[in-house]
Structure I
Amino acid sequence: MKKILAILCAASLALSLGAAAFADPAEEAQNLARMEGAEHFASHQNKADSGNVLANAFDGDLRSRYGDPADLAFTSGQPYEEDVYVGVKFPAATQISDVTIVWQGSRAVQSAEGYWLEVTTDGDTWTKLDGATYTYETTGKMMIDEQEVTDHYCDTIQLASPQKVLGVRVFVRQGVDQWAPSLWEFEVYNHAPVAPDTYAVTVDEAIVGGEVTVDKATAAEGETVTVTVTPDEGKQL
C-alpha cells in the first residue's frame with residue numbers, strides 16, 4: 001500500500017521539487033513517519049468502539065483510517081474551538097522535505113485557513129511552516145490494488161527547503177462537514193540530499209597574551225577550520 005501511495009502523489013510533488021532534488025529514482029524513499037522509534041500522537045483519541053485508531057494513519061494501508069475522535073465538540077461549518085492535530089515525533093533530528101496526507105471524505109478544509117503543517121526542533125514548541133507549497137487533490141479518486149476508489153483525497157505539502165526537525169504535525173482548524181477530520185495516511189519523506197550536521201566554532205574569551213581567530217563560525221564534520229594566532233607585541237609562540 002505504501003508504494004501505491006507514493007506513486008499516485010508523485011506527479012504533483014515532482015512539479016514543486018524539480019527533478020534535480022530527487023535522490024536515485026531506483027531507491028524508494030522511506031516513509032520517515034514509520035521509522036523505528038517514531039512516536040505517533042494526536043490531540044484526540046478515537047471512540048473506543050469505532051476501530052479507527054491512530055495507528056491506522058501510519059500503517060501504510062490505504063484501507064484503514066484514523067478518525068471518530070470521542071471528545072471533540074464543534075459546530076458544523078465553523079472553525080474548531082480547540083486544537084486538533086495529528087503528527088509524529090522522531091527519535092532524533094531528521095531531515096524532511098515533503099509530507100503526504102490522504103484524507104477521508106470527512107477531511108480538513110483544503111485551504112490555507114483549513115489546515116497547515118507545524119514542526120518542532122526541540123520536541124515541545126511547534127511552529128507553523130512558512131513558505132510551504134500545498135497541492136490539494138479534490139476528486140477523491142485513487143487506485144488501490146488496480147481498482148479505483150473514492151473518498152481518498154491525497155494532498156502533498158512541499159517545504160520551501162529541507163529542514164531537520166524532531167517532529168511534524170498537521171494542525172486542522174476547520175473540517176468540511178459535520179464530522180471530525182479523518183485520514184487514511186500521514187506520510188513524511190525526504191527527497192533532498194541530507195545536509196551534514198554543523199557545529200559552532202568558538203574561541204575561549206579568557207585567552208590572554210594575543211588574539212586567536214577562526215575563519216568560520218560553524219563547520220561540518222571533516223571540514224577544515226583555519227585558526228590564526230597573533231601574539232601581543234613582545235610575545236612569541
Structure II
Amino acid sequence: MIEGKTSCSLLQSAVQLNLNWCKLMWELAGTSVFSEPNFIHCEGGAPLYYPDLQTITCSQANLEEEIGRLADQVPSRDYFVKDSFACLDFRSYGFEILFEAFWIGREANPEKSEYWLPLVQDPFQLNEWTVKFLGRELQETDANLFPQALLDHSEISLIDNGNRGCLVNYQKGLGFGVSNCFGEEIQVYADLVSSQYGNQRLFGYEDSDQAKELISLGFKTLGPLTVWRRPAKP
C-alpha cells in the first residue's frame with residue numbers, strides 16, 4: 001500500500017484508488033492476491049480488462065527482472081502489468097506496450113453540491129449498466145465482468161445517467177477514483193464535478209487527448225502510466 005493517506009500527493013492518491021479497485025476485482029474473481037514492497041499481484045489469472053500485476057513505486061532495482069520471472073511462471077497465457085509510474089521497460093522480457101495514459105486529478109469543489117447522480121441499485125440495473133458499458137448485449141463470457149457482489153460494497157458506486165455513466169470507488173482521505181466510463185467521457189466527468197462526488201477529490205486516468213480536454217473541468221495531469229502485455233508463449 002502507498003503510505004501517507006490524507007497527506008499523500010495527488011499522484012499517490014490516484015494510484016492508490018486505482019490499486020484498491022483492481023485488488024477488489026481480483027478478490028471477487030477468486031484469485032489469490034499478494035503484496036510485495038514494490039508491487040501487488042494476483043495469481044490464477046486476472047479478470048478481463050485488469051492487470052495481473054500493478055506497481056506501487058517507481059523503484060527500478062531488479063524490478064523488471066523480478067516481474068519478468070513472475071510472468072514466466074504462466075507462459076501459456078497473456079500476462080499484463082500496469083506500470084503505475086511509466087518508469088520500467090519490459091521489452092527484453094517479451095512484453096509489448098498495450099497502451100499509455102496519464103493519471104488525472106481534481107481538487108474538491110470549494111462550494112458544496114447537493115446534487116446526487118442516479119445509481120445502480122439491484123442486479124437487473126447492474127446488467128443494464130454492463131450492457132451500456134460494453135455497447136452490446138451480454139454474452140456468457142460476460143457473466144462475472146461486474147459481479148453482483150459489487151452492490152454489497154459501500155465504497156463502490158455505479159452511476160447510470162441514461163446514455164452515460166461510470167464507476168467510482170471511494171477511500172476516506174483520498175477521494176473518488178473514476179473508471180469504466182461509457183458515453184461521452186468529458187460529460188461523464190462534468191456530471192461528477194457538478195454533483196456531490198465533486199465535493200471530494202476526483203481521480204482517474206485517460207489518454208493524452210482526453211486528459212487535455214478535462215483541464216477545462218479543473219483536472220490536472222499528474223503523471224504517466226503504461227500497461228504492458230506479455231503474449232502467451234507458443
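Read-outs throughout are calculated quantities, based only on the coordinates presented, and are distinct from any laboratory measurement. Quick caveat: nothing in here was measured; it's all calculated off a predicted structure. Cβ atoms are built from the backbone, for glycine too; each structure is taken alone.
Below is a table of values for the structure above.
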item	result
Source structure (of I, II) for Cα extents along the principal axes in Å, for residues 102-181 alone, computed value 44, 28, 22	II
When relative contact order in percent (Cα under 8 Å, 6 or more apart) is computed for each of I, II, the largest belongs to	II
With helix-only ellipticity at 222 nm (-39500 (n - 2.57) for each DSSP H run of 4 or more, over all residues; to 500) derived as -1500, matching label from I, II	I
Distance in nm of label points 7 Å out along Cα→Cβ at positions 94 and 134 - structure with the largest value, from I, II	II
For Cα Rg over 2.2 N^0.38 Å computed as 1.01, the structure of I, II it came from	II
For FRET efficiency 1/(1 + (r/R0)^6) of positions 150 and 214 (r between Cβ atoms, R0 = 25 Å, to 0.05) computed as 0.50, the structure of I, II it came from	II
